[in-house]
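*Asks:* The structures come next, written out as structure tokens.
What follows is calculated from the coordinates using simple rules that are stated; it is not laboratory data. None of these values were measured; they are calculated from a predicted model. Cβ atoms are built from the backbone, for glycine too; each structure is taken alone.
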Structure I
Amino acid sequence: MSSTVRTPQADRTRAMRLRLLEATVDLLVERGFSGTTTTLVSERAGVSRGAQLHHFPTKNDLVVAAVEHLTELRGAELAEAVSRLPKGAGRTRAVVRMLGDHFSSPVFTAALELWVAARTDEALLAAVAPLEQRIGRETHRLTVDALGVDESRPGARELVQATLDLVRGLGLANTITDDARRRGRILDEWSRTLESRLGRAS
């Protein structure tokens with residue numbers, strides 16, 4: 001009998017925590033790190049201040065949990081996008097475009113806010129750095145698999161890393177001004193470069 005009572009409560013607690021984390025990510029995108037407050041998060045999530053403070057007593061507690069949530073979101077987003085990519089001709093362009101879209105998405109914008117804040121906040125940096133390293137490794141691996149790159153070939157690993165550096169940089173530029181047409185032209189040109197270089201390597 002007691003287990004049937006605990007399970008719904010556990011589900012409600014998980015759902016409430018998820019609402020708080022999603023509200024935190026939304027506010028990071030809309031207002032930035034400095035404009036994201038625990039009061040605004042609780043209001044956005046529809047959770048009482050008392051309940052929020054019980055689970056996340058400070059802003060950093062909340063943001064660190066949001067970092068972990070963001071890491072999962074970003075990994076799931078990329079894996080889902082990769083699963084929808086076409087096979088055969090046009091694959092390289094599709095992979096590069098997919099990466100460009102991911103690094104221009106709200107999830108990346110929220111992560112970027114945390115990177116900037118972590119630069120001068122040691123506690124936040126301690127939480128952000130290892131998670132960013134993890135997702136960096138996972139993103140690199142996904143890109144290698146999606147492009148079918150043999151990293152034992154000279155220069156192949158550097159081409160993958162250059163691709164990721166390029167899309168991150170374009171994603172950063174996108175936070176200042178949305179220039180999708182310019183970004184598309186750059187990504188298409190890089191796709192042709194990749195095909196040429198990887199074709200020669202293979």
Structure II
Amino acid sequence: MDVVHAYVLPRAGVDDELISLAHACRPALLDYPIDLACPPEAGDPGTLHLTIEMVADAPAADISVSERADLVNALHMGLADVPPFVTEVGPPIGNVAGAVLDVWPDCEAMALQRRVQAAIRMTRGDGALLHNGGRIHCSLGYSYDTASSDRLNSALRAITPRRAPLHVDSLHLLSVRYDIAQDSGGWRMSWEPIAEIPLGG
């Protein structure tokens with residue numbers, strides 16, 4: 001099933017430190033039941049992303065072209081006076097969901113999230129904001145089975161540098177798909193673009 005999400009996407013050539021950090025975590029994650037966001041090729045961001053919000057009231061297929069246009073227009077208006085910013089992500093942490101890079105400082109990312117939520121609420125109502133992704137973060141991969149995270153977190157702690165900048169100057173509205181991976185049985189994501197909305201107009 002496809003679901004509409006709002007993501008910040010790291011870019012090769014701009015966020016290379018972050019992409020390198022994600023790839024440096026791969027060896028530590030390979031022995032665990034985690035489907036990884038970054039592919040083996042160094043420098044490729046793969047599906048690495050910063051989740052801002054999810055449209056939770058309907059699958060993407062049930063959101064019409066005109067409804068998507070309304071949401072895109074609301075996001076353009078809502079983000080027109082939000083200036084681009086740089087934040088940091090890290091350190092890498094293994095948890096029940098997989099492995100993540102938390103965002104800090106997060107005040108500007110949270111302010112962006114509130115603007116996105118306001119645009120979704122204005123066009124689709126409160127029922128579209130039922131998703132709770134917890135603290136804003138980049139996912140390095142998603143777990144598909146249980147395992148002890150003690151040894152994983154020890155390996156992740158040895159990775160340096162432990163933090164990397166993320167340049168945020170646009171928001172991507174995407175139709176995100178979760179498929180069951182044939183090799184692991186876990187969830188593997190892909191997406192199709194709907195719109196890219198620049199910050200600051």
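*Asks:* For which of the structures I, II does the calculation of relative contact order in percent (Cα under 8 Å, 6 or more apart) return 34?
*Replies:* Value 34 for relative contact order in percent (Cα under 8 Å, 6 or more apart) corresponds to II out of I, II.
*Asks:* Matching task: 47, 35, 27 is the computed value of Cα extents along the principal axes in Å. Pick the structure from I, II.
*Replies:* It must be structure II, since only it matches.
*Asks:* Given structures I, II, which gives the highest value for mean count of other Cβ atoms within 10 Å over residues 59-66?
*Replies:* I
*Asks:* Match the computed value -28000 of helix-only ellipticity at 222 nm (-39500 (n - 2.57) for each DSSP H run of 4 or more, over all residues; to 500) to one of the structures I, II, and report its label.
*Replies:* Label of the source structure: I.
*Asks:* Of the structures labelled I, II, one was used to calculate distance in nm of label points 7 Å out along Cα→Cβ at positions 27 and 99, giving 3.4. Name it.
*Replies:* I
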